[in-house]
Structures are given as structure tokens and as C-alpha cells.
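Listed below are the structures to be examined.
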Structure P
Amino acid sequence: MDARIRNLARTMAGYCLDAQPKEAFAINATSEAEPLVAALYEELLKKGAWPLVRMMPDASSGAIYRYGQEHHFDDVSPVDKAIVEKLAGTAAIYSSKNTRALTDVNPDLQSRMAKASRPLKNKMLKKKWTLTLFPTAAYAQDAEMSLEDFEDFVYSATFSDEADPVKAWKSLQKKQAKLISKLEGAKTVQIIGPGTDLRFSIEGRTFLNSAGTHNMPSGEVFTGPVEDSAEGVIEYDYPVVNAGREIDGIRLVFKKGRVVEATATKNQEFLTKMLEMDPGARRLGELGIGTNYKIQRFIKTILFDEKIGGTIHLALGSSYPETGGKNKSCLHWDMIKDLRKGGELRIDGKTVQKDGSFLKTWFTP
């Protein structure tokens with residue numbers, strides 16, 4: 001087995017999940033991720049935990065939309081409800097063989113399932129959880145890389161190619177803690193760039209330090225904007241890939257915190273449908289600042305892309321209550337602005353990042 005896979009599994013079991021004896025953890029993946037699933041299974045056993053493998057055949061990923069009945073879209077499986085009650089946590093592994101398998105699915109069905117599953121997902125988020133990706137040919141193709149190069153990219157971004165990955169994550173955590181100390185008490189944020197001048201308040205909000213204990217990879221600090229404060233316009237540099245669809249050329253105009261204009265050069269109808277999911281879908285739920293400078297290219301997978309060092313991302317929809325955010329929605333949709341392309345991040349009117357580089361007094365990769 002590739003030593004980097006073993007390193008990633010060890011990091012997930014010990015650092016991300018902090019697995020303890022007799023705790024039960026579900027491992028959710030497709031059969032494409034078998035090497036990582038097997039390694040994580042073994043590492044959880046070594047911790048004395050109970051691993052439960054739920055490995056879905058990749059070919060079955062879209063079956064629910066073809067054959068599902070009304071209750072499949074408006075409720076959640078009673079088995080899933082029962083399992084969640086018993087779990088200490090879960091490890092989800094992105095491992096698709098075809099990242100466009102859901103492209104032709106009716107977005108109304110996707111919206112209904114998102115609404116139905118939100119309460120159960122919220123319950124799981126209060127427990128231990130981690131999310132990662134196993135490199136498959138499909139993700140490599142999306143990233144326009146060979147599979148071998150993509151594997152190197154994934155294991156570098158997760159620090160799995162280092163002798164002591166956990167030490168590396170803890171080092172980043174300390175650097176991000178210093179950045180957060182600089183952001184404490186800040187009131188306003190302004191994002192400037194090509195086609196973009198957006199302002200909003202973060203007064204009274206808390207920044208959280210994401211350094212690999214959940215998302216793997218990670219490398220960001222994030223908070224929740226004040227819900228009615230966003231004013232201005234933002235043009236996103238990269239497409240959003242959601243449920244098998246690619247939405248490109250997104251431009252959003254905000255007034256009093258709400259999206260009042262939303263256009264896209266590709267898949268405009270899907271963008272509109274998602275914004276109509278519920279009242280909270282048109283408001284900002286998150287500001288994230290990417291700090292993982294081992295990630296320097298866009299690969300069409302938000303787990304990695306939102307962490308790109310030198311970018312920020314804004315999520316439409318639900319806030320994280322831990323940040324003080326109050327927005328509620330069944331949507332949480334991250335969109336990336338690349339500040340490396342002539343952009344600025346200003347806090348309380350002062351530039352703290354320009355062209356993707358922080359002032360050294362704020363953050364040093």
C-alpha cells in the first residue's frame with residue numbers, strides 16, 4: 001500500500017476523528033476508494049473503535065433519482081436515522097468514478113432531498129466528522145492532470161507526503177490562530193477585484209480555525225457575515241461544481257444583504273433554482289480565507305479549491321452558528337474569488353492581502 005494512503009488514514013482516525021475505544025464510526029465511500037477505506041478501517045480498529053463500512057457502488061449514485069418514489073425525496077431512511085443516533089462520528093470519502101453522473105438530474109428533486117436531509121446532517125455535524133477525497137481518474141480529468149500527478153497533488157495538500165502529517169497540521173493551526181487574533185474585533189470586510197467591489201459587516205462575529213480536524217485537506221479561517229449587511233457586486237473567477245453541474249461566470253449583486261441579481265454564463269437556470277430553495281439561500285452564510293499554499297491550482301472540487309492560498313470564498317445559505325451567524329437555509333454553496341488576480345482583501349478599510357499575498361504581520365505561510 002502507498003505509504004501516503006496509510007498516513008492519510010492514520011491522520012483521519014487519530015487527528016480528525018480522535019477515535020476512542022468503543023466509539024462507532026461510519027466510513028462512507030464508493031468502491032473506488034477501497035484502499036483508503038481498508039486502511040482507515042484498520043486504523044480505527046487500532047484505536048479500539050467500531051468501524052462501520054458503508055461502501056456504495058459508484059454506478060448506483062444516481063439510482064435514487066431514476067427510481068425513487070415521493071417519500072425518497074421528502075424523508076430520510078429510517079435506517080440512516082437509527083444509525084446516526086448510535087454513531088460517535090463519520091468519515092466521508094469523495095471517490096466518484098464519474099463526477100458528472102448527476103448532470104441531467106431534475107434540480108427540484110435535488111432541492112427536495114437537500115431539505116429533507118438537512119436536519120439529519122445538522123445532527124451529524126454536532127458529532128465527530130471528517131471529509132476527504134480519494135484520487136480517482138475522474139477527479140484527475142476534472143483537474144486536467146494525469147492520475148499520478150493528481151495523486152501527488154492530493155497527498156501534498158493533505159500533508160500525507162510528510163513524515164509527520166499531524167505535526168504539519170498543528171503548525172498551520174498555530175499560524176492561523178495568529179491570523180485570527182489579528183481579525184478579532186474587526187467590523188467591516190471589503191473585497192475588491194476585477195468586476196468586484198463587495199462590502200459587508202462581521203461585527204460581533206467569531207472566526208474559526210480550520211486546520212484539518214474536519215475537512216481534509218483544510219487550511220482556512222472563516223466566519224459568518226452579518227446577514228443584512230452585504231452591499232455591492234462580486235464576479236467569481238471559477239465555476240461552481242454542484243451535484244454534477246458546472247455553473248460558470250457567476251455574478252451576484254447584493255443589496256441589504258440579499259442577492260437581488262444573479263447571472264451566470266453557464267447553467268443560469270440551475271443557479272436561479274438553487275437561490276429559490278428558501279429565503280436564506282440569497283444571503284451570505286460564510287466568509288472563508290484560504291491559507292493552504294500547498295494548493296495553488298483550481299481542480300473543480302470545492303474541498304480543495306476553497307482552501308487555495310490567496311483566495312477567499314463566500315457561501316450562500318446557511319451559517320455556522322459557532323461563528324455567530326444566524327442565517328438558516330438548506331443551501332450552503334461556496335463560491336471562490338481569486339485575489340491572486342489583482343484582488344484585495346480589506347479589513348476595516350486597511351489592506352491585509354493584495355494579489356493573494358498577506359502582509360507579513362498578518363500571516364506567513
Structure Q
Amino acid sequence: MRKILSLSLPLCMLSVLIATVSIAQPGSFRPPLLDCGIYEDAEIICNTRAPEDLEVTPDGRYLIIAKYGEGDDSPIDLFNLQTKEFTVMAISNDPRSDWGDAACTDTIAEQVSPHGLSLSQRNGGAWQLYVVNHNVRESMEMYELEQAGDSWGLTWRGCVFADVPYNDVAALPDGSFVATRPTAFLNEGDNLFSGEPTGNVVQWNASEGETVLPGTEIGYPNGVLVSEDGRYAYISGWTTSDYHKYDLNSQQQVAQVDLGFMPDNLTWTPNGKIMAAGIKGIDGNCPADSENPCLQGFNVVQIEPDNSVLTPIYDSRGRALINGVSVAIETGGNVYVGSFQGTRLVRFSR
């Protein structure tokens with residue numbers, strides 16, 4: 001999810017966010033980030049850029065990394081979980097009429113500026129990777145993930161144009177998706193952190209296009225997942241520090257839980273639970289530099305999708321491991337934590 005300072009939204013709203021920071025943690029000093037390496041229960045892995053969202057490849061050997069923002073011509077990386085090396089994902093072009101909006105016929109290739117990701121298996125067996133994009137056009141870019149030797153590559157298949165910028169996405173087997181729109185009705189001068197609703201959640205399919213899901217108007221709706229049976233959507237509220245369960249059939253919220261931190265992206269664990277990660281708060285008084293020490297503290301929790309019971313997973317305990325945490329994903333007995341800024345991942349054992 002995009003946020004404040006060098007982080008968020010459509011870039012045209014950046015000045016609005018800087019002016020509205022009002023959530024504070026005690027004190028105004030934050031220590032500098034720790035160097036890359038192992039610190040007790042955590043390992044800092046460097047040499048990436050703003051790994052805002054993460055997915056695990058079907059073979060469990062790599063992380064797919066959405067490198068947030070515009071910074072180079074390698075927007076999506078693969079991280080080898082064994083060698084700890086980052087490589088650029090190759091993107092080829094082969095559009096298909098049954099992927100996305102028929103009006104979207106041209107790829108933007110490596111110009112994509114990725115945000116939220118969603119990897120799932122499409123009806124028929126293809127692996128689809130949906131990528132929220134903020135460069136050249138506001139869109140949902142749709143790729144097929146295909147094996148390339150012992151690695152993976154992407155083939156662009158289509159897109160959906162966004163009237164309002166998306167943040168995160170959950171791709172469904174029939175090619176449709178559910179996506180968050182955190183600034184759908186945020187106006188210039190509004191206080192982002194007032195706790196008032198700023199956006200909503202939409203559902204898109206090829207026959208009906210995009211429709212707003214009623215009752216999803218919350219404070220900065222951020223991460224989103226959909227249950228395997230397509231019945232429920234799970235949504236994080238960033239500025240309201242909470243989690244929402246939404247019934248897509250009856251189109252109403254059925255559960256809400258306060259998390260005590262600002263949850264960003266949501267991911268599935270190998271045992272079918274939901275993992276939420278995010279920063280503990282924003283100190284509007286501490287001086288910001290390129291690493292933004294105001295955003296270091298983070299939490300990771302597990303949520304039971306059936307009854308919304310929380311289990312704490314990890315607390316950074318004030319250590320300067322990483323800034324701007326936006327995602328945590330579990331694979332192979334380890335959890336990998338990414339952020340919307342900086343040059344690092346954090347790994348810890350589950």
C-alpha cells in the first residue's frame with residue numbers, strides 16, 4: 001500500500017498526506033536502521049528496492065517481489081529463497097481477449113509501477129499474477145506466470161483500467177477480482193487519519209465491469225483476500241488499525257476486529273490462516289530522512305478466517321530492523337517481511 005512521504009497514493013495527493021500525519025508514537029527519536037545481517041531471531045536481507053508486496057511461486061522456491069514506485073526498469077523481482085539472490089523477472093507480451101477488459105490491448109511492459117499483487121490459479125490451470133499499477137495508466141495489469149527453465153517469467157495477457165487508483169487485489173479463478181480503493185472519496189484537505197472512511201472496495205468481472213461493494217466504506221481500505229470458495233472478502237483498514245470480514249453473497253460486513261497496529265497487505269499462510277503485518281504508528285514529530293525512522297516498529301499477527309481470532313506472531317520490539325512494513329508472507333517455515341520503502345527484507349522463523 002502507498003502511504004506518506006515518499007510512499008503513497010496517486011502521487012498528486014502526496015502533499016495532502018504529508019500535511020495530515022497525526023498518529024504518533026511516544027518520543028521523537030528513532031535509532032538508525034541496523035546493518036544487513038542476523039540479529040537474534042531476525043535476519044536482514046538487503047539489495048532489493050521497496051518490496052511492497054510478496055507472493056510465493058508455485059514451486060515454493062522463490063518470492064515474487066513488487067518493487068514499489070518508479071525507480072528502474074526492473075519493476076518485479078524474483079528472490080531465490082535458497083541462495084538469497086534477487087533477479088529481474090522477464091516480461092513478454094502475448095495479449096488474450098479473455099483476460100481483462102477488451103479495451104485494453106497494449107502492454108506497458110517494464111514501465112509498470114507495481115503495488116499490490118495477487119497470485120492464484122485460473123480456471124483451466126494457468127497461474128495468474130494480477131498487479132496493481134500506477135504508472136502510465138491507473139490499472140490492474142494481468143500476467144500469466146510461466147516456468148522458464150528452473151525459474152519463472154511473466155507474460156502480459158491484458159489489463160483493466162481503473163477510474164480510481166487501486167491498492168491491493170485478490171484475483172479469482174474465473175478471471176475476476178476484488179480490489180481496494182483507499183482514496184475513492186478522499187479530498188484535498190481531508191485528514192487521512194481522522195478515522196473517517198476514505199475509500200471502498202470494488203469487484204470486477206468481464207460481463208459487468210467494476211461495481212462498488214456496499215458497506216465497504218472504511219478508513220483507508222488496504223489489503224484484501226478472498227476465501228477459496230469465493231464467499232468472503234477479508235480487508236484491512238490501515239488508518240483505523242482494524243480487520244474486516246465481508247460476505248460477498250449478502251454484501252455486508254460480518255466481523256470487525258481491532259488489531260492495535262496499522263495493517264497493510266494480507267497473505268494466506270500454508271495452513272489456510274490469514275497473516276497481517278504493518279507499522280505500529282506514525283510519529284509526525286520525528287525528523288524524516290531517506291530511511292524515514294518514524295516507521296520502524298511493526299507487528300505480525302495470524303487471523304483465523306472462520307472466527308477472526310488473533311494470534312500474535314512477531315513484534316519488532318523497538319528494534320530498527322526495517323521501515324514501513326507492508327507485508328509478511330510465510331513459506332518453508334519462515335516468514336518474510338517487506339516494506340513500501342528502503343532496500344531490505346526481514347526473515348524470521350515461524
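Worth a mention:
- Structures P, Q were compared on distance in nm of label points 7 Å out along Cα→Cβ at positions 61 and 93, and the highest value belongs to Q.
- Label whose coordinates, when helix-only ellipticity at 222 nm (-39500 (n - 2.57) for each DSSP H run of 4 or more, over all residues; to 500) is calculated, return -8500 (choices P, Q): P
- Of the structures P, Q, the one that 5, 23, 34, 27, 9, 0 was derived from, the read-out being P(r) over Cα pairs in 10 Å bins from 0, in percent: P
- Structure responsible for 14, with relative contact order in percent (Cα under 8 Å, 6 or more apart) calculated and labels P, Q on offer: P
- With distance in nm of label points 7 Å out along Cα→Cβ at positions 237 and 309 derived as 2.4, matching label from P, Q: Q
- Ranking P, Q by distance in nm of label points 7 Å out along Cα→Cβ at positions 45 and 341, the structure that comes out highest: P
- Read-out FRET efficiency 1/(1 + (r/R0)^6) of positions 53 and 173 (r between Cβ atoms, R0 = 25 Å, to 0.05), computed value 0.25, structure in P, Q: P
Each value in this text was obtained by applying a stated rule to the coordinates, not by laboratory testing. What you see is a predicted model; the values in this text were computed from it and never measured. Cβ atoms are built from the backbone, for glycine too; each structure is taken alone.
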